[in-house]
Structure P
Amino acid sequence: MVSRTPAAASVILAHPYGGSFNHALFAEVCGALREAGARVYAHDLYAEGFDPVMTAEELGKKPSVDPLVLSYARELLESSLLVFVHPNWWGQPPAILKGYIDRVFRPPYAYDFDPERPEKPAVGMLSGKVGLVFNTSNTEAQREDGYFRDPLEWEWLRCVFGFCGVDNARRVLFRVVSKSSPEERAAWLAEARFRAAASLAEALAADRSTAGAADGTVGGGAR
């Protein structure tokens with residue numbers, strides 16, 4: 001198992017257009033985390049040519065032969081903070097990010113099964129980490145929440161983070177981007193910087209708590 005580096009953060013971007021607001025969010029978040037002292041693993045999946053198609057060999061626990069997948073998985077385990085930036089497309093992440101989840105959030109990295117009790121639910125392997133998702137949307141809140149029921153909220157907080165043991169996770173949605181003013185976008189970027197820095201502080205606090213519990217220093221010093 002790869003040990004987690006307390007000041008590490010993975011930031012994953014999924015948007016094909018370099019001039020998008022998602023790219024601006026990605027840059028602001030990475031900058032805020034670096035300013036806060038984090039070692040940032042920053043990846044633009046489109047720019048890196050990531051292949052989102054899972055192979056037949058990757059359906060089980062066999063290690064991938066794709067060097068990008070192996071690198072992403074190592075960074076996933078090392079990072080205390082996991083950040084994703086993407087638009088809302090059809091109530092889902094872009095296909096390239098869905099492929100990242102398929103190929104990286106898999107056994108034995110993000111979750112696993114007890115071989116002696118295969119009938120039991122999967123065990124999340126990412127407990128103690130903090131998750132943060134930034135989404136952009138061009139759908140008004142009333143329609144998104146009332147008619148579509150905001151499926152990305154459930155997908156990230158329950159189906160991805162929750163399933164893999166990340167209990168401390170949140171999603172920040174910026175809308176409506178297509179009708180936003182420069183002032184609104186500037187405010188959103190400032191909020192993204194604040195949220196990223198605050199989430200990093202939470203992740204570092206969780207790391208310190210875990211380390212303290214391991215060496216017996218939580219709750220009044222060593223015993």
Structure Q
Amino acid sequence: MNKKHLYLGGIFGPIVFLINDIVGSIITPGYSPIINAVSELTQRGAENSILLSLLFLIAAVGLVLFAIGIALHYSFGKSKLLFFGGIFIGLLGIFSALTGTIFPMDPFGEAATFAGEMHKYLTYVNILLVVLGILMIGIGFNKQKKWKSFLIYSIVVVLIMGTFGALTSVLMMNGIELLGLFERITIYGYQSWILILSVSLIREEPKIKVKNTKFFFLISNQ
């Protein structure tokens with residue numbers, strides 16, 4: 001499997017996540033994507049948790065494959081920032097798979113369980129991983145002239161995530177039922193970042209191959 005195939009995971013993962021979100025919102029009775037958190041789709045006792053957990057797992061696998069592609073291409077010796085950025089995104093995918101399957105969220109207002117507490121703590125870790133991953137990859141690519149604007153985009157994404165993440169806590173404390181909307185702005189902020197980065201990396205691959213082809217063509221005709 002070459003890098004281009006691995007990078008496809010960065011497109012596949014966010015699309016499957018979106019499909020899962022839409023399907024889950026439709027088939028879960030009384031669920032509102034404006035009011036309810038994404039994790040409530042697979043919370044303990046949820047009717048369609050098996051199907052939706054499977055889709056969450058598939059989306060997470062796509063993310064991990066994408067991260068492996070980055071870590072392999074930009075190895076520790078080439079760029080420490082890009083390498084560790086890829087590692088952090090990969091860990092994000094692994095922990096996201098765990099929170100959507102083995103450690104489901106406890107329903108609001110019910111007694112806490114070990115799985116529910118693990119879900120909560122892993123979610124905090126995921127926030128840290130995605131912020132570090134985005135910033136490290138953005139800074140790492142900033143050394144290349146054609147990627148200069150990507151750092152600005154990465155910073156904007158992190159600021160949006162931080163703003164709406166903080167507002168989500170304010171909403172919950174004041175009983176304002178917009179948790180699902182604000183959480184989704186945060187989640188799809190970084191999901192879009194992953195998709196755009198994946199497309200950009202894939203578009204670079206053919207250009208490299210074309211240059212190599214021209215090189216060998218010139219050599220063979222000398």
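Values in this text are rule-based calculations from the coordinates and carry no lab data. Please read these numbers as outputs of a predicted model, since none were measured by experiment. Cβ atoms are built from the backbone, for glycine too; each structure is taken alone.
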* Ranked by Rg/Rh (Cα atoms, Kirkwood Rh), which of P, Q sits at the highest value? -> Q
* Asked: Comparing mean count of other Cβ atoms within 10 Å over residues 78-85 across structures P, Q, which is largest?
  -> P
* **Origin of the derived value -26500 (helix-only ellipticity at 222 nm (-39500 (n - 2.57) for each DSSP H run of 4 or more, over all residues; to 500); candidates P, Q)** => Q
* Here distance in nm of label points 7 Å out along Cα→Cβ at positions 22 and 158 has been calculated and equals 3.2, so which of P, Q was it run on? -> Q
